[in-house]
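> Following this line, the structures themselves.
The numbers here are math on the coordinates, done by the rules we state, and not lab data. Given the structure is predicted, the values throughout are model-derived calculations rather than measurements. Cβ atoms are built from the backbone, for glycine too; each structure is taken alone.
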Structure I
Amino acid sequence: MDTSAKQPNRWLVVLGTVLIQIAAGSFYAWAIFNNGFMMKTGGQLQIVNGVKKIMGGLPAGSVSFTFTLGMLCLSTATLAGIPLAKKYGNKKVNLIAGIIYGLAILALTLVGADTSIWFMWLFGGVFLGAMNGVLYLTTLTNAIKWFPEKKG
């Protein structure tokens, strides 16, 4: 009787890593959502001195700061990602981080005229940024481990 556990195809690990990287990488497109968030929070498109501007809603600088906060959380969360993966395993950490990442995106669909900037900073900055950092580092390091003969 063979007691060795069947190893998953390591190319499936690479495929999973690529898919997670693409999904988590969507965070880097935050700037294209700035105007939409400003409009959803009550902003009106107006022409001022011949230039289209969004007046009202959340301020552009505050909405843009969400990405800055996210990048700060991303960089600090990468420090926690590897120890968490070593303690609980890559599957659990990536599953939980992926769920939180997805829920944060869903929460951002609730942005409306009465939304506080703190809501955007929490879900768009802290949760998206931190889970992006965890997903990014843990998936890449895991994929590399499956190919020890391929250095460089």
Structure II
Amino acid sequence: MGGQVRKLGENLFQLCRGHIFRLEGNYIFAMGGGESPDMDQREAQGAWWERELPNAQEMEQARERLAQYRNVVDYIVTHDCPATLQKNFSKDEMSLHANPLNLFFDEISRECRFKQWYFGCYHADKRIPPYHTAVFRQLIALR
């Protein structure tokens, strides 16, 4: 089984939002999207896009796809992270901003069973035990 992909290059594919993929025997839930922290200083369609965040329909479709797998996958791969993890990357808790996607990821984190969740928006390599890992430069083999 596989989810929807978009071919970007000869050997480069984008895993589309909210789909579940079977790769080398592992089930991987992918959910792209994130909010530019300086969006108010950027120009629409140039440095940021209105569709940076998934809409309510995309999140509902993702819930339905996960339910088809009884909310069990091996790995979760996202750009952003659950709201509950944001404090691991901020020196000032007053500056934390949870958008609807972060809150959706909190729900997914509570409702799903998974081995590990990988995300990359913070441009850091940091393990947050027991199930989350921020990835930037580090290459991680799935087991």
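> Can you tell which of I, II yields 42, 32, 16 when Cα extents along the principal axes in Å, for residues 9-72 alone is derived from it?
II
> Okay, moving on. Please compute Rg/Rh (Cα atoms, Kirkwood Rh) for structures I, II and give me the label with the greatest value.
That would be structure I.
> Taking -1.11 as the value of log10 I(q)/I(0) by the Debye sum over Cα atoms at q = 0.27 Å⁻¹, for residues 65-128 alone derived from one of the structures shown (I, II), identify that structure.
I
> Out of I, II, which has the highest value for relative contact order in percent (Cα under 8 Å, 6 or more apart)?
For this comparison of relative contact order in percent (Cα under 8 Å, 6 or more apart), the top structure is I.
> Follow-up question, since we're still on this one. Please state which of the structures I, II yields -20000 when helix-only ellipticity at 222 nm (-39500 (n - 2.57) for each DSSP H run of 4 or more, over all residues; to 500) is computed from it.
I
> Consider the structures I, II: one of them gives 4.9 for distance in nm of label points 7 Å out along Cα→Cβ at positions 17 and 113 as calculated from the coordinates. Say which.
I
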